Structure 1
Amino acid sequence: MSAQTASKPPYDPTGRFAVPQLQADLAFLRRALEEAHPGLYWYTPKDSLDHYFDRTAAALTHEMGEAEYWPLLQRLVAKVHCGHTRVQHSPAYRTWSRQQPVYIFPFTVAIRQNRLFVAANQSTDPTLRPGTELLAIEGHPASEVLSRMRTFLSGDGYHYGFQDQQLEAGFFDNTYWSLYQAKPTYELLVQDSVGQQRRLTPQLQRPAAPAAKLPAGPPLTPEQTQARQLARLRSLTYPAGLPATAVLRISGFSYDELEDYRKYHASVFAELAQRKVQRLVIDLRGNTGGNNAIAIDVLKYLMKKDFALTASARATVFAPSFMPVGQDSDTAFDTTNVRRLPNGAFGFAAATAGKQQPYRQDYFRGKVVVVIDGGTFSAASNFAASLRAQRRITVVGQESGGAEAGANGGIISSITLPQTQLVLQLPHFRLLSACVRPQLGRGVRPDVEIIPTPRQLATRTDAVLVELPRILRGWR
């Protein structure tokens, strides 16, 4: 659910909030987290989190604008180590910021062994090649920049796979601006592959003037538009040179809004049976989750007996005291999503929690590979963890961004802080995967680790597909 506030005046960058207002919103945020967050102390002990709250409160000594106050709160909630818990700018600030000049870096980054490298060079300097190591930005050591970014962004547990994937996917610029000064150009200290260091201030490569436009074709039909949207979310392919092998790519469990996902899955597994596919690769890279029902429906073809995607789903309260209750408002909490358990606890009322029955007559008997990376999060990381806990599979790629133990989610509310209009994203249920003995604070770790090189990222070379023939040959 998302909170909708009454019409507010536009953002004023010169505006300031008085200390009592800042203190009031911090107190509201703390009350909301302590009362209703289902995994507040999952990774951070209470005494440590209390210290972080007190340290943030001690910093509220003077009037602040939103640009100064927001990082304090986001850095605080990141200490919860929950990827679904974050503080967002106010709607007015977001509208204003979209109208401001954007000073982007003339490169994308790759993060390897806690170091920053150039992935793609978008500057006018051809010597800034993919694989060049970034040692410093504007005099700030790259190790410091990366550490501050990782601890500023929200992510599950103690590893930084999800944060690193976000930085590599395009959030490096925005995160840098939140922590340092945005500038038209940035002085870099770099080191090339032979260890030579130099300083440079690369300029962004401006796109060439567009060529004469070709006559526009007929507009896409609604059916064509839908097909394109679906193709971005899921696809089934048969790699050349890999007989009896199929790749089912699912980049998000959200295509229920565009089609009947059950019919699609039925057609996929019927096709696999018809083609006598013996090896199925399920590619979940970059899949940040979505509808658990879609994940469960895929699992129904991969399990012989009853199984669970979410073994347990618990909330701390039946209804948060700081939210209205009802079904007729985006700002209200719908208590029909909560059920009282015999032991007095509060559970998730959704049918996706607990035991599920497979499609036994359509069971896929072949080998299964699941491909993951730091962008595999929430329902997708639960999918990988729970499938491996209940069926023999091979997991390939990089450690998932979502925790192997599970996630805080189910229902996620957007709570507006009364004074500043900042928005707290708050999950309501602690969802445990079917993994019986997860390593606390870590993601799903691959059986075969494959890490793309910076050059592979720059050229969009799929490192997993390059290695897949070698992996599959080991099954013969």
Structure 2
Amino acid sequence: MMKKGIKGTLFVLLSFLLLAGCNDKDEKSKVPETEIPVKVAKVTFGTLTDDNALTGTISAENEVAVLPKAVGEITAIYVKKGDKVKKGDVIAQLDDTTERNMVEQQQKSLEQAQANLQSAQNGRERAENSYMQAQASLKSAQASLQQAIDNIQNLDYQVQNARNAYQQAKKNLERMKSLYYSRKISLQEYENAQSAEKSAKIALEQAELSKRTSETEGIKMQEAAVEQAQANVNMAQTAIKDADVAVQQAQIQVEQAQLALDSAMEQLNNKVIRAPINGEVTEINGKVGELASNANPFAKIVSKDLMKLTVKITSNQLSSFHEGDELDVKVAGLAGTYKGTVTYVSSVGSGFGLFTVDLEIENKDQQIRPGMIASVIVKEIKQADSLIVPVEAVIQKEGKTVVFVVSNGKAEEREVEILKYGTDLVAVVGKLEENEKVVISGQNLLDDGNKVRIVEEE
């Protein structure tokens, strides 16, 4: 702007000297009208915007107060202020004697419960084997009973054969007796018939006795064996059910013991103070030997990877901010600019009519620190859909606001009305058209109708 002003001043002085030289000549002599050298710029149509710097304070996007998860005496501190830590790093240790003992006790309880479970599972396996054996014994007893039944059928056949043989021998004896007393056979033949009849009778009696014995003893014994085998199967089934219950109970005991161990381990882990985020330790509130509790922060960790800039804006500026927008941010004391992403735009204003806007800034070089002052540069819309000319083109002449337009080598004075001022441009309304050329240097020397010569165009 300063260079542009100096150039404009020199240009005006040059034009003035040229005019003065012309006036020194004889006014009565007829000389061609001098062309006044001018600089011009085109009229544009569009939106007048201007850079607006909004200032706010930098804060850490993620700042965490580290609270111990348990109460205990501090036995060790592994960091100091300014140290860089990563999420999960151990930064301090509390006394954990009681918790370690509890963990050891719960581990033994778990081992005992697991042993009980194994024993119950072994008992279940034995009960299953006993059931299979009982099933096999039942099948064997049933087969023996069927065999005994089959034997009875065979004995029935033998008794029937013996009875037939006895009836035949008895008839033969009657016949031989008649023949003997009729002296048709010898005594020997008669006695042989008697012996045969007695043998057949004995054989019949033995067959009937064998049948009766099998019926009264063999069948009943096999039936009893089947009943006993079935009872053993039922007992084995009951034993399996009991074993299943024992396994379930043992499993529950293992789960309870595991929960108790997990709880003890959690209490032990709570005696370790860890960094919840990546960042820099900015505060340490405690010393070895002091008591730490979850009522007071032990440390503070600030993540410098992301910073937050908070600015206040008016309702007129709300349209310039939308979540996700990327804007330039200038941090006081640091060279260059940073990119800030809008993460929050308040929908409710404060009591002063201001709205809060948060921007997230990547702090890769770790140069930005909380508390620094920064400004965000936004394009503010001052006037939409208007004619726009350079601010130096607009001058005051005889109480009117005018611009000079170059047309056919002459300056035409056009009256305009200013709508909005920008830093370098101004929105106007008047008898102007887009792409017309307005004078931006030499305009103060012009009158309507003066001949002009364009020496520079922007």
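Tell me which structure, out of 1, 2, gives 18 once percent of Cα pairs over 44 Å apart is calculated. Value 18 for percent of Cα pairs over 44 Å apart corresponds to 1 out of 1, 2. Taking FRET efficiency 1/(1 + (r/R0)^6) of positions 40 and 312 (r between Cβ atoms, R0 = 41 Å, to 0.05) as the criterion, the largest value within structures 1, 2 is that of 1. In this comparison of 1, 2, the computed figure 8.6 for distance in nm of label points 7 Å out along Cα→Cβ at positions 48 and 248 is attributed to 2.
helix-only ellipticity at 222 nm (-39500 (n - 2.57) for each DSSP H run of 4 or more, over all residues; to 500) was computed and gave -15000; which structure, 1, 2, did it come from? Before the final figure, lay out the partial values.
Values: 1: -8500; 2: -15000.
Only structure 2 yields this read-out.
Suppose Rg and Dmax of the Cα atoms in Å, for residues 232-447 alone works out to 36.3, 130; of 1, 2, which structure was it derived from? Only one of 1, 2 returns 36.3, 130 for Rg and Dmax of the Cα atoms in Å, for residues 232-447 alone, namely 2.
When percent of Cα pairs over 24 Å apart, for residues 72-175 alone is computed across structures 1, 2, the figure 72 traces back to 2.
Where does the value 19 come from, among 1, 2, when relative contact order in percent (Cα under 8 Å, 6 or more apart) is the thing being computed? Before the final figure, lay out each step's value.
Details: 1: 19; 2: 32.
Computed on structure 1.
No value in this document is a laboratory result; all are computed from the given coordinates. Note that the structure is predicted; figures quoted are calculated from it, not measured. Cβ atoms are built from the backbone, for glycine too; each structure is taken alone.
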